[in-house]
1. Identify the structure, out of I, II, from whose coordinates mean projected area of the Cα convex hull in nm², for residues 49-96 alone was calculated to give 3.4.
2. When helix-only ellipticity at 222 nm (-39500 (n - 2.57) for each DSSP H run of 4 or more, over all residues; to 500) is calculated, the result is -12500; to which of the structures I, II does this value belong?
3. Looking at relative contact order in percent (Cα under 8 Å, 6 or more apart), point out which structure of I, II has the largest value.
4. Hey, FRET efficiency 1/(1 + (r/R0)^6) of positions 9 and 81 (r between Cβ atoms, R0 = 30 Å, to 0.05) derived from one of I, II reads 0.95; which structure?
5. For structures I, II, which has the highest computed value of FRET efficiency 1/(1 + (r/R0)^6) of positions 73 and 105 (r between Cβ atoms, R0 = 25 Å, to 0.05)?
6. Assign the value 16.3, 54, calculated as Rg and Dmax of the Cα atoms in Å, to the correct structure from I, II.
Structure I
Amino acid sequence: MDSTQKEPSMRVLKWFFLVIDFSFILYFSATAMKLIPVEYAYSDYTNPILVAWNWSFFPLDMVISITGLSAIYLHRKRCSEWKPVALISLVLTFCSGLMAISYWSLRLEFDLTWWIPNLALMLYPLFFIPRFLKVG
């Protein structure tokens, strides 16, 4: 197998980065503007402690968005630095999903509306991270 077959597919990864990164930006924008109807929000949506918990993800999720979009930009400019930046984004995305799933698990709350997106955040990076670790 030559090195191009081992290298992560940027075409597929770019799609994931664009969807996830813009979704984070849109989600926090909608949350800040109070555009999410309470019936679609997580449980205890108006509880100040839960609001703080939700916003505690903001810095992490924005770093994920910045690194993911930066990886796309660097790849487009043919800069080899796209790979470590993309790997950082993938690892942090996994962590963001894991933190949310851990929280909902501890509370024994199983709402698919919140579980599916967060499981996706956890699982999709696992398909790409090993490819980055194999490529030199």
Structure II
Amino acid sequence: MIELYVDGASAGNPGKSGIGIFIKGEGHAIKLSEKIEPTDNHSAEFQALLRGLEETSKLTTGMVSARSDSQIVVMAVEKKFVKNEAYKEYLKKILEFADTFDFFFIKWIPDVDNRAADALAREAIHKKD
């Protein structure tokens, strides 16, 4: 099983933004810190999960347990619905990736349990172009 931890961060609303991804399991320990276009925090959270699933799909088609400290992202994926138009395309792509795995789970975790991905997202905000 692959465990995927994701986080998005924005310094402003919108503002400088980054995503953090920590993938572990099945012999992998991958950390990604990527700067993204300035956006709001929720969009950054959706982008982090999408990017994390993209990377995870290169490693397995088996079982994936995704974890995020974003309640809006977790609820949107669980319900397969998001009201805000700005997030609908992200959700559509996330669900398409999720369907490629034999088993896909997503779970909300508190910030304190998502420190690795959070640190990577914050680091990405400060990367030079």
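1. Details: I: 3.1; II: 3.4.
Corresponding structure: II.
2. On the way: I: -25500; II: -12500.
Clearly, the read-out refers to II.
3. Numbers: I: 28; II: 35.
Evaluating relative contact order in percent (Cα under 8 Å, 6 or more apart) on every structure, the highest lands on II.
4. Values: I: 0.95; II: 0.75.
Matching structure: I.
5. Values: I: 0.10; II: 0.95.
Largest calculated value belongs to II.
6. Numbers: I: 16.3, 54; II: 13.4, 38.
Structure of origin is I.
Laboratory data are not the source of any read-out in this text; all were calculated from the coordinates shown. Since this is a predicted model, take the numbers as computed values, not measurements. Cβ atoms are built from the backbone, for glycine too; each structure is taken alone.
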